[in-house]
1. Taking Rg and Dmax of the Cα atoms in Å from the coordinates of each of P, Q, which one would give 20.5, 71?
2. One of P, Q was used to compute FRET efficiency 1/(1 + (r/R0)^6) of positions 83 and 139 (r between Cβ atoms, R0 = 25 Å, to 0.05), and the result was 0.05. Which label is that?
3. Compute Kirkwood radius over Cα pairs in Å, for residues 155-298 alone for each of P, Q and report the one that scores greatest.
4. Given a computed value of -7000 for helix-only ellipticity at 222 nm (-39500 (n - 2.57) for each DSSP H run of 4 or more, over all residues; to 500), which structure among P, Q does it belong to?
5. Can you rank P, Q by FRET efficiency 1/(1 + (r/R0)^6) of positions 99 and 123 (r between Cβ atoms, R0 = 30 Å, to 0.05) and just name the one with the largest value?
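Since every read-out is calculated from the coordinates, none of them should be taken as a lab result. Remember, predicted model here, so these are calculated numbers, not experimental data. Cβ atoms are built from the backbone, for glycine too; each structure is taken alone.
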Structure P
Amino acid sequence: MRLLTFEIAGRSRLGAEWQGRVVDLQNVAALVQLIQYGAAAAQEVTERFPSDMLSYLQGGDATRAVANEALGFLGGLPEEVLNNLTGQSALLYREDQIRRCSPILNPGKIVCIGLNYRDHAIESGMAIPTEPVLFSKFPSSVIGPDDEIVLPRESKEVDYEAELVFIIGKTARHVKAADAMQYVAGYTCGHDVSARDYQIKRGGGQWMVGKTFDTFAPLGPVLVTADEPIDPHNLPIRCVVNGETLQNSSTSQFIFTIPQAMEYLTHFMTLEPGDVVFTGTPPGVGFARKPPVFLKPGDVTEIQIDGIGVLRNTVKAE
């Protein structure tokens, strides 16, 4: 499935991309129960099946089965009926009727792996890591598609970083690499916006501060569930700024794979449903260019990952 969090009439909802439409999963699930079992069953599924991504992930197999049933029901309807429902009901929406949000609105943890592409470590003038380099962002840095990245007045060197992000689907502690993928709910595009003057120069190097200003963690546009036929270790990934491709690589260039990262991370911490893990950025970042290229007001950034989509954000000054 291609899941998303969207806003309609000021309320955030759990949805799915389906045949060019956005499906309100909770409402369709309730309709299925209403038709099959009556009003009481519809009310029960509304109370039991969540309208937000975090609760959906926490529900595990049970919520996934309900979502699959809802989409299966829609697949059995004639196209004429679907067309009449789209945009005219609380079941199916057109893209222009909704506002996409970050797939996860309030992740409990945002864990980031630095220097996870060999060429990026080299261009940064740093040694190839022998174990994952970790830092964190905070939930206040999360924004969604088409939201604005705000250049803080404190920084003059804000950089772009395209990243594949994976999202945890069930509680994980002391996980072995061989078992790690069963704990991954799915994947999205991430933008690890970075204030290089703080990260590298200020106070001997302030990685966390440089990485977690407000708006410095755009996520989206969807969460592609792990059961979809994509290989997270062989995805073309690009960062495009104002139409110019500045990063162009593949996740096949990871130093540490997702299973290796999971084994390492869960040695130190419990990862929980909805936690977000950035997997590192490929070469081509702005501070390593000659001359350096930093984000400026009016820029349009696109993080493009084949099989997932495009995360687009504009840039403005604080």
Structure Q
Amino acid sequence: MPDLLDVEPIRAMAEQAGDNIERVIVGKRNVIDLLLVALLCEGHVLIEDVPGIGKTMLAKSVARTLDCSFRRIQFTPDLLPSDVSGVSFFNQRLQEFEFRPGPIFSQVVLADEINRATPRTQSALLECMDERQVSLEGETRALPRPFLVLATQNPIELEGTFPLPEAQLDRFLLRVSVGYPSEADEKNIVRRFRAGSPLDELPAVIETAELVAMQRLSREVHVAEAVEDYIVRLVRASRLHASVELGASPRATLALYHAAQALAGIKGRGYVLPDDVKRLAPAVLTHRLITSAQSRLRGKGATDILNEVIASVPVPVEDTVRS
């Protein structure tokens, strides 16, 4: 058995960040952990749920917790690609063209109601999210690191919206739903927000250099060959399911692999368990599946299909997950 990585720094950072976010977001530690996984993987997150659940509040709380530059983009049908990426203009005083960076040149970007922008504007994010750069007028400009896009969308209200294309969805590491709070949590929300919003006084507790160091450290978490095989078989099984027209891509395989490493580190383990993979599979894979028309007519969604896929793939035995 190989020497396991000391992941205490990752666990401690995640606990500190999670506790800080919970000062605003009540009773959603599982969702917070998923966002911390995305932070460690330097991946992007699509937060999808009905209005009033706290999607934007959650994204802002994550941004406030980090000592990073933050910009919010309110996506609307009249938003132009240049409103996101920036524009070159002629400076009459200097008699030369000058580039004015758009809000995408920030370390944390909140893309609020992303599905309200036109496909042309949505496509402005493709290169940014995948390659961490912006190409304009023959010049390529690197984005700051770390770089994280937190996008929100409402899946219920479809009027005036533009569904995200598959290429856009595939660039999100995770898709998460916040969900309604329990009765006790909702009562705590009322009490906590009675005198004002705790978000206004939420401090930054994670420095940029610390986050970058933990991102590198999480990539060293041990993944046994049996768990690697399990991840690959799981993703490949999604492509072979009879109710799926298009399964998860190789990018999804890498996303599930690195997300499992990050989750193991957050939980204080130097190795990945199959349970880490199974827990993350819905958030990593569901939004990447295109179901067949027949399955949709029968009311069988991507979540149901993925549950069948997970049940069909044998789980590695315990003796092989640390070797």
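1. Source structure: Q.
2. Source structure for this number: P.
3. Numbers: P: 16.2; Q: 18.3.
That would be structure Q.
4. P
5. Comparing P, Q by FRET efficiency 1/(1 + (r/R0)^6) of positions 99 and 123 (r between Cβ atoms, R0 = 30 Å, to 0.05), the maximum is at Q.
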